[in-house]
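Values quoted throughout were computed directly from the atomic coordinates according to the rules given, and no laboratory measurement underlies them. The structure displayed is predicted, hence computed values, not measured ones. Cβ atoms are built from the backbone, for glycine too; each structure is taken alone.
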Structure 1
Amino acid sequence: MSGIQNQDSRKTKIAIIGAGGWGEQHARVLSAHHQIELCAVVGRTQERTRERAEKYHARSYTDIQAMLEQEQPDLVTICLPNQSHFDATLTVIEAGIPLLVEKPLVFDIAEADRLLDEAAKRNLFFAINFNHRYAKPMQLAKRTIEANKLGELVFGTWRFGGEGGNEHPYGNLIETQCHGFDSLEYLMGPIESVMAEMTDITGKGFSSMSISLRFKNGAVGSMTGSYDSSYAYADTQFLEVNGTRGRVLIEDTVRRFSYQEAGSETAEVWQAGYFNDREREFHRTFDLHVEQIIQAFRSGQAPPVHAEAGLRALKLAHAAIESFHSGRRVRIE
């Protein structure tokens, strides 16, 4: 795995491709990290990119290839609009540069396969940002399940709904509910099959959906996702994992975690205290992931979340699309 090994005194030189809203989070985190030199920001609009780069003391570019040749970064992060990932990612991979990409990996399975194959040929460090894994409630849920406090897992439920557009007929499923697929498999293991219903009644593609799941361990599950809801609603995101000995609940990703033993009327609850702004802020989940990415990269280890997880979520989404149109259960290898 290509990376910087045994270079504790040398900073890791990183460039960002993307000057949009989430690109701001990349710039914020990377520019503040003591082991990172943020060297460049690449954007589509010259003035906006220049402003972003100057804010974080980096150089600005509007051409990816020119930036790679001039800066020769150790690692590149890519945070472009959801359907603009493939070309930029392939350019970085073909240049032989390790990288971190935002979800979704891409929308097309053949493109995902191409990116992973090209990166594997070059033995590149290739990470993806499934940052929900790094929320404090998710980490607590993972530890609770690994400690066998839930017993045998029986079912899991995921719900995530907010506002969204109509740029792709399955945009919500692929670019947003990928977090649901990844989170449920992170906690409960591989999904074996799916059955899906979707609706396009609001004219924004198939923007709301309900998906039934079966896990390889015998558990079952459900996912409800929507771009026809509101992120202002309480519990706009909700995750439950239920077992024979107890259950865990995650509310709004970072807001609240609870564990309750079966038969007990008392639950153990975590929620951020009055001064704990860091752990109740969604954006800070990226800070925690970046820290693990940098340490893995600098020590020559594999990414904490490999880009293969992006392909896995995409395959699950395409299985759900096939199920919806065929009206049958679809198995996933």
Structure 2
Amino acid sequence: MGLEILENAALDSINTFRIAAIAKRYAKITHEMDLVSLYKSEAFKAPFFVIGGGSNVLFTDDYNGLILHIGIKGKQHFIEGNYVYVTAAGGEVWNDLVWYCVKNKFPGMENMALIPGSVGASPVQNIGAYGVELMDIFYSCRAFDTLSGEYVTFDKDACEFSYRDSIFKTKHKGRYIITSVTYKLYLKAAHNISYGAIQSELDQRLITNPSIRDIAEVVSHIRVEKLPDPSTIGNAGSFFKNPIISAAAFEVLIKRFPDAIYYKLPQQEYKIAAGWLIEQCGWKGKQIGQVLVWPKQALVITNAGAASGSDIYAVSEQIIHDVAQKFDILLDREVNIL
């Protein structure tokens, strides 16, 4: 059976904000050859957008182009020396991959349990949580080049990772479609439990020598306690990045706001907690129409009912404005705006 392309397809079920939007054309990609077929039909010469789990996109209008929904599945691994190489297809659910590694006792992903989205999106965003980033465990990815019609492989250096960023979001945005990712995990990796509330939760559970399963369960618990479930409340997780500022800017900030929440980075830079900045501007728990800033985590904007994408975008604009006015810091959205 050939690739099916639907006309005027509803998108509310494939975006975690559950925004009602229509795509002019829609195709679910279940095999790498589907992309080759689309290239041969010159589909990539018209506007298109790639969706995995739909957890990092906000539709502010109908999409007058082709939505490509990546549904390629599969996981495998092999061990070589002290490392295990785990390869997963782009359509795999990220959290399923995390638990695949936990169950097989492959350390490295446990701090990123319950991050929403798909495997294919993980290098694009350089996803991360609780002191671990994708770039720490990334080995390579296989991607389809929509300009040449060929498959290429990117190693870690070629991706030019930085905080929540990669070449797939910058100079090559929209060009490559990631169909599989390989992760390199060190079988004797040390646990990272110093970030956020992981250690205190382990202490409460009287766990002194945690396994990677313990850590994954604790991280999952913390996320469930703090963040809304996209299956019941429309949201895309963290809407904004934590801003990174210079040492000079940090000195100014900390003199004015000694209680600011921050993390010191190399190269004399500081990551400021965006949730704290937003909360200080009075946005935590605030609702405008059907848009609610989550009461337990101000980084998250939710669709509390039947909000439109434009409604949510307007609230994010107000938040950016208020934070800039109060702190002279410009917030950057993590979510793709269409």
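The table that follows gives values for the structure above.
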read-out: Comparison of 1, 2 - label where FRET efficiency 1/(1 + (r/R0)^6) of positions 188 and 292 (r between Cβ atoms, R0 = 41 Å, to 0.05) is highest; value: 1
read-out: Highest-scoring label, criterion being mean count of other Cβ atoms within 10 Å over residues 148-155, among 1, 2; value: 1
read-out: Identity of the structure behind 1.5 (criterion: distance in nm of label points 7 Å out along Cα→Cβ at positions 252 and 324, calculated), options 1, 2; value: 2
read-out: Ranking 1, 2 by percent of Cα pairs over 31 Å apart, for residues 116-299 alone, the structure that comes out highest; value: 2
read-out: Identity of the structure behind -7000 (criterion: helix-only ellipticity at 222 nm (-39500 (n - 2.57) for each DSSP H run of 4 or more, over all residues; to 500), calculated), options 1, 2; value: 2
read-out: With mean count of other Cβ atoms within 10 Å over residues 52-59 derived as 16.9, matching label from 1, 2; value: 1
